[in-house]
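See the structures that follow.
We did not get these values from a lab; they are worked out from the coordinates using the rules stated. Keep in mind that what you see is a predicted model, and the values were worked out from it rather than measured. Cβ atoms are built from the backbone, for glycine too; each structure is taken alone.
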Structure P
Amino acid sequence: MCNVTRDSLLRFFVLVGALVVAVCSAMGQPDKGKDSLTTHQKLARDIFRELIEINTTVDSGSTRAAEAMATRLEGAGFADSDISVVGPRPQNMNLVVRYRGKGTLRPILFIGHLDVVTALREDWSFNPFTFLEKDGYFYGRGTTDMKCEDADLVANLIRLKQEGFIPNRDIIVALTEGEEGGDANGIIWLLENRRDLIDADFCINPDGGGGDIDSGRHTVIYVQTSEKTYVSYQLEVKNKGGHSSLPVKDNAIYSLAAGLTRLAAFDFPIRLNETTRMCLERRASRETGQKKSDVLAILKVPMDTAAVNRIASSYPDYNATMRTTCVATMLSGGHAENALPQTARATVNCRLLPEDSSENVMAELKSIVADSQIAVTCLYASASSSLSPLRKDVMETVERITAAMWPGVVVTPMMSAGATDGRSLRRAGIPVYGVSGIFTDANDVRAHGKDERIGVTEFYEGVDFMYRFMKSVSR
């Protein structure tokens, strides 16, 4: 039998006790990463979580989220008279808050939409309306589009209030309904019914800006100054048809197919404006080899046609930057397998440059398909919006903060191929600039898709960026 002394036994129990305390302590401690957050980061995270866990799809509406943010702002000391929850219906309300400044300059408006695209539980790896932090990412519907920025704006308003910051101009933040669809678009409603709440010198729309991560590197930050116009057309051929056992050359499907083939071979002309020319110049500085040479050649006068063709065929994003585009997206025809088709239809979706019109593009489509049997009609056309002129104060502020936070990252204006609420404000005479400091992986875009996520580090960096930007641009 081993010889156990009283001292050794005491040391043994002390060691066991220490281990038990350590294990229990570890089990009761919050995540180390969360524990290391600053007060402002914790606030932003809490607001982010609250927004993600409120379902704001079209069927649910955004009122609960608007009221939740209003409650937070009231608790932070904002006057009731500076907080408005307004909208067309009880389910579809918008939040507008005004941070009072000296009034030396006209107000600046920041916008963000609260609504999100529908997400089905069976399509996701987990509940899309539960906020999940895992492996360096925040998951949930709206994490990238765009409750990250909604949380960012509210958290920074509260931070500025706590600091006693007094800007030279009022800062207005509008968190709205219906950007993703439905019949209750908040920005349009506010412009038509309560423009007094949001009228401003210019607008910052984080939904239109942000940065790209490529192969793990932060590469570029985009400042949106314009958007393409969304237009859909129907191409339709009518025919008397007949029995399939007696085919003829005059076939509705063949006629439509031939017209679509001519459309597939057609390219609209290259047209560069102030924004797209600068965008190509600055993006070229990040390219190498043949791609860089070709982008630079496109900028020359006269333009290098061979370079245009190489870039356009290999890089859809560059192609969409340079021209109006039209593409067939839906097709239908015929009514029975043993009958000649009496009708053939195709939907063609176009994204127009700001200077193009739906009428001119429809005339162009008729010329391209070159067949009087193919009727071309406009199914839907969003209203076009003008190009926002580049503002020195906006661009220089973004460039200065970017250089401090991410040295070497290029800042460039850009024209969006998609659409945001900015187009309605531009049409109303309020220039809009898409600005955000949140970076996402350019090769893993999950907005509107399964397991939407945003990097934890990228979220907190974006919050810090917007804090610096809001203070600087409102002085």
Structure Q
Amino acid sequence: MTAYQRQFLGMLIWTPLALAQSAPQHEAALAQNAPERELAHDVLKELIEINTTDSSGDNTRAAEAMAARFRSAGFAASDIHVLAPVARKGNVIVRLHGSSTTLKPILFLGHLDVVEARRDDWTFDPFKLVEQDGYIYGRGTQDMKTDDALLVTTFIRLKQEGFVPVRDIVLALTADEEGGEHNGVQWLLKEHRNLIDADYCINADAGGGQIKNGKRLLMGVQAAEKTFASFRLTVRNRGGHSSLPVKDNAIYELADGLARLEKSDFPPRLNEVSRSFFERMAGISTGQLAADFRGVARNPPDNASVERLSRESYYNAVLRTTCVPTLLKGGHAENALPQLAEAVVNCRMVPDDTAGTIKDTLISVLNDPKIVVTPVDEVSASPFSPLRTDVLNAITAATDTIWPRVPVVPLMETGATDGKYLRLAGIPAYGVSALFIDVDDIRAHGKDERIGEQSFYDGVRFDYQLVKRLVGR
């Protein structure tokens, strides 16, 4: 999340997949080594029961709790850093040293903060870990304290085993991904880049496994994400008395422009990641859908395939930049002609688009010099991460070890995560969550957030396999 959302909130519109696999039997999860299961459970319980919301929580307390676990596991004090730019906004960073002095580290990233959760809205206390009917409940179980706990468990396990990776590996658990004053990744890049600088990052706040009707569909790898850009549309008028209406009305002018925007689409614009997504989806789909996936992946894309896929909001968002009005206001009195009408249009830009290009396109589509278009905030484009063979091979091998024949598919997220800031800083980021979540049970940011126990304990095994395959000998 996201930034504010996890990739699963922008979920695909799923149809049956040719290679969908049944979930492993629950006994497979129970076969996991008991000490590691117990450690992961205890870490998750501790994190869930520390409130880390922006309004009243304490991210520093959670960071210090994880630092204490690292110290107990044998990490040197010099390799553990709790950095809090302001009170309650702590970040924790730990490093496991490798044998190479020339290879840059791999960064593993998660965030400790969670969105707000009111006790009155939940069946359970959101800040107490509750286990019931094969599920684990609590704020952060989907976004993303479960992944945090899995990464902490893996780093501790590797340290206790005396494992020496071929290069350093760094784990950063941060603040302010869900909101706040950017005291997490952005602040670390600015003030302590040496601690998190890396060849690339595995971001556990994106990607991950998806289940539909009890079948495991795919393991997603987020290698690109859209950028959030908003524009204010303003129409001004001299106004007058409502008893003497005129055609020159600010609200009419704005409404006409928005109607033209509604009927206009940005052209399809694929990159390496989104094209690979459609190509791989074509290989695991059937019928017209598979043909349309192949059609849009062509260069140039097949227009009929684009038109059909654009009817589904997710595929439409992957195909192109989108802009939609989200806020509207106008007038100042019920008996006066409006002197001002305003709308905010929220755009989600594909990685190689720019705010300047979007602004020019909006002006052209609105086609009215009386509608003034101004950016709400300064926006930087988010580049995509190259699809590295070594990274994808490691993710595929780790996935196949736990969930045989489940396909690995690159994704472009329609929301945003902290991976954006790493990519802008020159550090490629790949979103890989260890969790499989049912696409019909997305509860991140919502009531009674939960994760399946089997998914959690399978994740213990997956993260360990992934790290070993990325940095093993």
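Here are some notes:
- Computing distance in nm of label points 7 Å out along Cα→Cβ at positions 321 and 353 across structures P, Q gives 0.5 for structure Q.
- With P(r) over Cα pairs in 10 Å bins from 0, in percent derived as 4, 17, 24, 22, 15, 8, 5, 2, 1, 1, 0, matching label from P, Q: P
- Which of P, Q leads on distance in nm of label points 7 Å out along Cα→Cβ at positions 369 and 417, largest value: Q
- Computed 12.9 for Kirkwood radius over Cα pairs in Å, for residues 225-264 alone - originating structure among P, Q: P
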